[in-house]
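Pasting the structures here.
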Structure I
Amino acid sequence: MTKATAVEKLPKEHWVQILEAHRSNADAIQAFLKKVSSETDFIASNTNITKAVIERSRRSNNSVILLGINTNGKIISYLRLVGDERPGRKHTATMSLYILQEYWGMGIGRSMIEYALRWAKFASIIRKINIACRSDNKSALSLYMSVGCKIEGEISNQVIKNNRFLSLIQLGYFIE
């Protein structure tokens, strides 16, 4: 699945193409993740995306790595759905989304999520998408809820930031 997406708030020269990651993208993805993690502390883990991880995702029917590529060929956003492989849970996937800070608030996150939801519906095995979001990431929480995600729970005191405990909000999206 490949789609060029015109994000309304972006001028035409900044439109984003959403593509499924290929092995050849591994180094560029690692550079992107390093840059985005230096811009914000909202990223929950240090993800290591190797060629093998990308290949496993491409072969899976319940996992995908999507890249938002601008007109200059630069990765500006990344979305990963990781399907659960355990019996009785293959219908679930966990979603993570990262966007370069200079592109926040431009509709790219919404486009990436909507594309991922269409992909999941098309894949037909995924029925439930799980998302974990820090309680102080209000814009991300608002975005997830605006696309139909529901708050399912809260893990209190999960993160410490500036000597302050923060909760992790668990959200879910059910595909009918």
Structure II
Amino acid sequence: MPTSTSDFLIRRARPEDEDSIWLLWRDLHELHRAGAPAGVFRPADDRAAFSRFLAEGRDTYVVVAVLADEVVGYVLAREVRRPPSLFSDAFHVLEIDQLSVAASARRRGVATALIKELGREASARGATQLTVGLWFFNEAAYAFYRRHGFIDSQRRMGLSLVRRAD
């Protein structure tokens, strides 16, 4: 599966990539924590929980971008299958949970290459869609996904019942 561009390599994540993924995830998590309603996210300080999260995901697919032997981006997606119900047909999607690229590697096609690889994997698994949920404040992510053909398909709202202490 490894895919190479002129600058970087796209491949499935390996156990030795965890330290780099942790750093990228922590930055992404803190961005979400700062912009999300109070009480949604805990601080990004539990490395052991992060390791367990990566290890237990049998329906999870993680791809990394490597530049000069350094992981500079990753995408984590989960395979979701739902049987038909009274209200909807069955569906099978690969749902993007996280995508993060190091600041030093942005605007070089890394995120695009990660999404393309994820699309190939989704097709190989028989999924009919890639999906992603976005926080309302992350307009850069929204614009990125729109440029890559993603369309608005649902709207989700929340009412915070917790006051933010900080």
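What follows is calculated from the coordinates using simple rules that are stated; it is not laboratory data. Bear in mind that the values here come from a model prediction, so they are computed numbers and not experimental data.
A few comments on the model shown:
- Each of the structures I, II was assessed by relative contact order in percent (Cα under 8 Å, 6 or more apart); the largest value belongs to II.
- Cα Rg over 2.2 N^0.38 Å, for residues 73-136 alone from the coordinates reads 1.23; which among I, II: I
- Identity of the structure behind 10.2 (criterion: mean projected area of the Cα convex hull in nm², calculated), options I, II: I
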